[in-house]
Structure 1
Amino acid sequence: MIQLNRLEGFYWVAKTGGYAKAARAFPYPITQPAVYQQVKKLEAEVGVALFERAGKDTILLTPAGRKLHEFVEPFFAELKALTRALRAGDLGGELRVQASALFLRHLMPAWIRRLARRSPQVRIDLQELPERGPDPLRSGDTDLVVTYLDEDRPGVETRHIADLHAFLVLPADHRLAERKQPRLRDLAGDPFVGFTPGTLPHELQLEELARHGVVPQRTINASSADTILGFVESGVGYSLVPSLREDGPRLRGVVAKRLTGKRHRYPVYAAWRESSNENPLITAALAVAPTP
């Protein structure tokens, strides 16, 4: 197997046209005889001459040498610039982000716009975070997750970036719409528009209803808060929805009543693997992340 330091000696001799010049051009101290030995050992490894002497102070690449130079030149030519970029954290590349549906619509666009302005070389692969299934951080399927976390996860770092607030939403012409704070038990007989069963938002909805002794008799299920609000606006039923806005969702045909108390505020986190702390793409994203 060819040793990298011998290829490095070959590259600098080819670039400068001589052993003495190569020794002076090296990025670290080295003697002319050491450079010469690197090239001679490389020629012995590949079994062909890589240079021919064209004059007292001039050596040229042989056809074999030109072929090898075409292969190694891009690597060594760009190595210095790459090292500077690594040290400065000025990297391009793809940052894989998964976010819950609500945040895809109402949180991520402005965040990604700020990131694009600050680090235009970063490409974002943004996907919806499945409500159930394997942990995408643990499986390595994504770099950054944006979601409501209901428990600590070992090996995962987090940053609090926003808060969700819980709201009771009613059709604007509902009989309780004018009340300052309607009681959930007064809605026990009304149709309830819920999130898809088996998802965390649906579980949180049922927990809140159960605290008030309400078991919905008629339920309509929808996959997103926007769809739920559409059903409520049309007068189909009422619901409990999260909102990033402290004053709640704003639709002409919907009345939103904020549920008060600490248990009705849900922290939103950006989460990443602890082993990814040195990932400059994550660092760049966090530098322009939202704040609660």
Structure 2
Amino acid sequence: MARQAAKTGAGPTTIVAIEQHVPEDMRIISDDLAYRILPFGMRVYVSLMRFSSVRDRMIRATEKKVPGIWGGVLCRKRYIDDRVAEAAGGQTETVVNLGAGFDTRAYRLPALVEVPVWEVDQRENIDAKRLRLKTVFQEVPAHVTLVPIDFDREELGAVLASHGYAADTRTFFILEGVTQYLTEAGLQATFDLLAGAPAGSRVVFTYVRRDFIDGSVLHGLEYLYERMLLKDESWLFGMDPEEVADFLSEYGWRVLEHLGYEELAERYVKPTGRDLASMPIERIVHAEKL
């Protein structure tokens, strides 16, 4: 996984934290922990966004550069929350969140209070999150295991096993904003692990369209392409939507839902009455192990 990926660990949670300044009946996602779990510098930034004039100006500027980024992050988090909460009602025995960053769902969703959760990420993100969790909760909550890993050099299954994860438990796997940072070999290695999961396990993952990664169609996101593909060289992998079902089938999984972000916006943005663009290059998949 590109080392640049570690630098993005707090970004999505920062967007969620800023969302908490929006009136409650207009929020896409509610998360009273997002602000508290962030590093100090990001908490200062989020505090400045409590002023609607400052917040609105910042969102407009962000959306001008990367149309759809704001609503896209909020919608995908809300969607994953909903799917995890449903599965935790008896379908899922454990949760493995790959590339967890500063995500908070393990600590705030009532459905996960007694569900063992493994949060996996690069060491610098894990170390920073551990510090914040100890500040907020005095210790890392007992149902959560933080797992540092070098995705480029360590084998995921072995690392998880060394931290107490049992591969024969029905697991809900989360890969949110992760797959584009993997090489094709890295993605295949991840799904080699998922192939061994017991029947009834679930996965939700996001992916970026291959035509954006290879530069053939930029979907109006020239700035993002220049930043992530040309400058940082941190986005490495994309998928064609029509190939997703066959890809999953090879590993013993079947698609339950495969959605574009305009469909997520219809579900989560429209009821708020807000005007937020959809992210055209990212899609989300919910699948079940057969």
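Out of 1, 2, which structure matches -0.44, -0.76 when log10 I(q)/I(0) by the Debye sum over Cα atoms at q = 0.11, 0.15 Å⁻¹, for residues 50-137 alone is calculated?
Structure 2 accounts for this read-out.
From which structure (1, 2) was mean count of other Cβ atoms within 10 Å over residues 226-233 calculated, if the value obtained is 20.0?
Checking each candidate, the match is 1.
Using mean count of other Cβ atoms within 10 Å over residues 114-121 as the calculated read-out, with 21.4 as its value, let me know the right label among 1, 2.
Only structure 2 yields this read-out.
Where is distance in nm of label points 7 Å out along Cα→Cβ at positions 170 and 210 largest, in which of 1, 2?
2
State the single structure among 1, 2 that was used to calculate Rg and Dmax of the Cα atoms in Å, giving 18.1, 51.
Checking each candidate, the match is 2.
Coordinate-derived values only; no laboratory data. Keep in mind that what you see is a predicted model, and the values were worked out from it rather than measured. Cβ atoms are built from the backbone, for glycine too; each structure is taken alone.
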